[in-house]
Structure 1
Amino acid sequence: MGLRLYNPSGIEIGKDTIIGEDATLDGRGKIIIGNHVAFATGVMVYNSQHDIRDPQFAAVTKVVHIDDYVFIGPRAIILPGVHIGKGAVVGAGAVVTKDVPVGIVVGGVPAVPIGDRPLQHYSYKLGRAAWFR
């Protein structure tokens with residue numbers, strides 16, 4: 001479905017997690033994705049970037065950690081070093097530059113809290129995406 005993986009050995013994906021079409025996962029550093037996570041179309045997760053203040057434009061790599069039951073909306077971008085807490089939601093087109101606490105909904109560029117997800121316990125299963133319903 002057009003998934004782009006950079007160095008797949010650096011990527012861990014949990015059970016019952018769905019990665020949408022045209023997603024990009026950057027495994028040059030570590031990406032840890034939990035269970036029951038849903039990535040919509042075009043989500044990009046990067047864990048390596050250049051230090052624009054360094055005279056050598058050195059690469060900087062930081063772990064990205066996405067906890068269980070997170071939903072990431074279409075075309076969202078997750079940048080290096082971000083930790084997204086359990087049950088959090090990232091809105092469509094958001095650029096996540098900082099950690100997202102448990103159960104918080106973020107949106108915008110850069111992403112900021114815009115709401116919360118009032119659930120205390122999550123038990124749903126995503127199952128497999130059904131094509132051509």
Structure 2
Amino acid sequence: MSLADGELRDQVQAALARSEQARLARIVQGWQQLTSLLGYRVRPEAGATLDTVVTLIDATMQGIVIMALAIPGMATHRTIAAPFGAEAPEEWSLAALGTASIAAAFLEPDPAIEWDSERIAHVRQAPPEITAAEA
């Protein structure tokens with residue numbers, strides 16, 4: 001925004017767009033690995049792709065970050081909730097609620113996945129970079 005119209009501004013804008021697209025592509029790849037591992041798919045009736053889901057989640061996260069500049073407590077705010085049919089209320093951040101809400105709206109268990117002993121063994125043997133969040 002601070003650059004005057006012209007070739008340099010166009011070049012900077014193009015470079016930023018490429019960088020953002022590459023970053024989002026890496027996030028989509030991670031979500032593809034995770035949804036595949038856990039046996040989820042994008043709901044066919046949603047008219048969306050995993051790219052859509054990631055873009056919405058990323059926009060939500062960026063919005064929370066930007067809002068937290070003016071409302072510092074927003075980033076650390078926690079609420080007690082039992083969303084998505086949870087059995088008991090737990091502590092949730094706004095970022096977690098936003099991310100989970102979007103994921104729940106667009107994702108569903110893949111009916112083509114059969115959770116047999118072979119599938120469970122496959123999930124247990126997933127590469128450490130995929131299952132590191134479980135530790």
_Which of 1, 2 yields 1.00 [FRET efficiency 1/(1 + (r/R0)^6) of positions 45 and 61 (r between Cβ atoms, R0 = 25 Å, to 0.05), calculated]_ = 1
*Per distance in nm of label points 7 Å out along Cα→Cβ at positions 5 and 125, the highest-valued of structures 1, 2*: 2
*Here helix-only ellipticity at 222 nm (-39500 (n - 2.57) for each DSSP H run of 4 or more, over all residues; to 500) was calculated and came to -19000; which of the structures 1, 2 was it taken from?*
2
*Source structure (of 1, 2) for relative contact order in percent (Cα under 8 Å, 6 or more apart), computed value 17*: 1
*Taking mean count of other Cβ atoms within 10 Å over residues 37-44 for each of 1, 2, which is largest?*
1
_Computed 0.95 for FRET efficiency 1/(1 + (r/R0)^6) of positions 21 and 85 (r between Cβ atoms, R0 = 41 Å, to 0.05) - originating structure among 1, 2_ = 1
*Match the computed value 1.32 of Cα Rg over 2.2 N^0.38 Å to one of the structures 1, 2, and report its label.*
2
*Rg and Dmax of the Cα atoms in Å, for residues 69-108 alone was computed and gave 11.6, 36; which structure, 1, 2, did it come from?*
2
*Comparing structures 1, 2 by distance in nm of label points 7 Å out along Cα→Cβ at positions 77 and 117, which one has the largest value?*
2
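Read-outs throughout are calculated quantities, based only on the coordinates presented, and are distinct from any laboratory measurement. Keep in mind that what you see is a predicted model, and the values were worked out from it rather than measured. Cβ atoms are built from the backbone, for glycine too; each structure is taken alone.
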